[in-house]
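*Asks:* Alright, structures below, take your time with them.
Nothing in this text is a laboratory measurement; each read-out follows from the coordinates by a stated rule. What you see is a predicted model, and the numbers here were worked out from it, not measured in a lab.
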Structure I
Amino acid sequence: MEKKYADHITTLQELKEYMGNFVDERDWNRFHSPKNLSASIAIEAAELMEKFQFLSEEESYKIAQSHKQEVAYELVDVLAYVLSFANRCDIDLSATYMEKMKLNAKKYTVERAKGDFGKYTKLEKPVE
């Protein structure tokens, strides 16, 4: 019986292991330098962006739904390279994510940033 995968039951570690095995089986580690993987993340992100290029905000929501599988596959291409980068550079994504979000919460406090999408250095109320 094949294992079921879903966000609510699959860990990042499982995804990293799956990606690591996928890369190992194909002998791709020699191509997976930080330079190449970071470029691949940007390239795949650009392919995702291309789906929405020249669309209005409203149209982008419609395309995201009407072409959901296509969009999801592009997003997963980005994730695959993120997982490979994390594997190659020994980055704990969960720990680093929480650490970074705590830093972001200090820079973008609710009081300063609510309803304002500007960079924290441009927000009106200074960081204390």
Structure II
Amino acid sequence: MIHEQNRPISPHLSIYKPQITTALSILHRISGFALFIGFVVILWWIVYMTYSTNPQQSLLWRAASTDIGMGVIILWSYALFFHLCTGIRHLFLDVGLGFELKTVNWSGWFAVIASLILAIASWCIALSVGGI
């Protein structure tokens, strides 16, 4: 095998200007991992509540009722809607729609704002119905 000496070297990441598409890609992966961890915790909690004699005394129940616990739940619900909106955006990109620079930036910001609106609306509905 012959080694080529004149191959171009890719620049370091610090050379590139941060873009919405890069940030959304990274955050989509992080939100997917957070959703996985959250679903495992919720599944464990459901199983525990099913077999517990006094479910209100569980550590998870007490942690979720604190301000920090509610903050984690709210952030997790935002991650759910963010992952949903960026996933739908990615489906459009998969079929070849929206690759123009202006459209990519617009759809990225739209996904962020739509996920925020969906998260706020779902919490308003949950709190007005009395589910929380």
Structure III
Amino acid sequence: MIPPLTIHDVFSELTEHCTELKGAAVATPEGLMLAATGAFDGDVPAACAAGLAANIDSHLSFVTPSRFNDSLIWTDSGIWHLTRLPYGHLLLIWSSPEEHVGRLRIATHRAAQQLVPMLCSMK
């Protein structure tokens, strides 16, 4: 299999593995959009990802100093998977509630691994 060449190639592969995918976004730590697909458009999903990451880190610090790496969130609108990437970048994925969460988690992990060299080459 040929490795993905672009972020959008990674998103295409993610869509093949997660048929209930609603949207995916790669965001900077500041909440700016690097790339998006599906229902995600503009900087709002990126700002959401950055805000969630900051709040998770902040609230967990009340218990113990830590930094989150991976988070799954279930809502009425679906399953959200937020993953921290190199240099603080974030991958936010949203799927319908019908998506198999194990498949979603594996596909997100694979997408994150594929994004690492792309993001590292940007620095």
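*Asks:* When helix-only ellipticity at 222 nm (-39500 (n - 2.57) for each DSSP H run of 4 or more, over all residues; to 500) is computed for each of I, II, III, which one produces -13500?
*Replies:* Answer by label: III.
*Asks:* Identify which of structures I, II, III gives the largest calculated value of Rg/Rh (Cα atoms, Kirkwood Rh), for residues 33-96 alone.
*Replies:* The maximum falls on structure II.
*Asks:* Among the shown structures I, II, III, from which was the value 1.31 of Cα Rg over 2.2 N^0.38 Å calculated?
*Replies:* I
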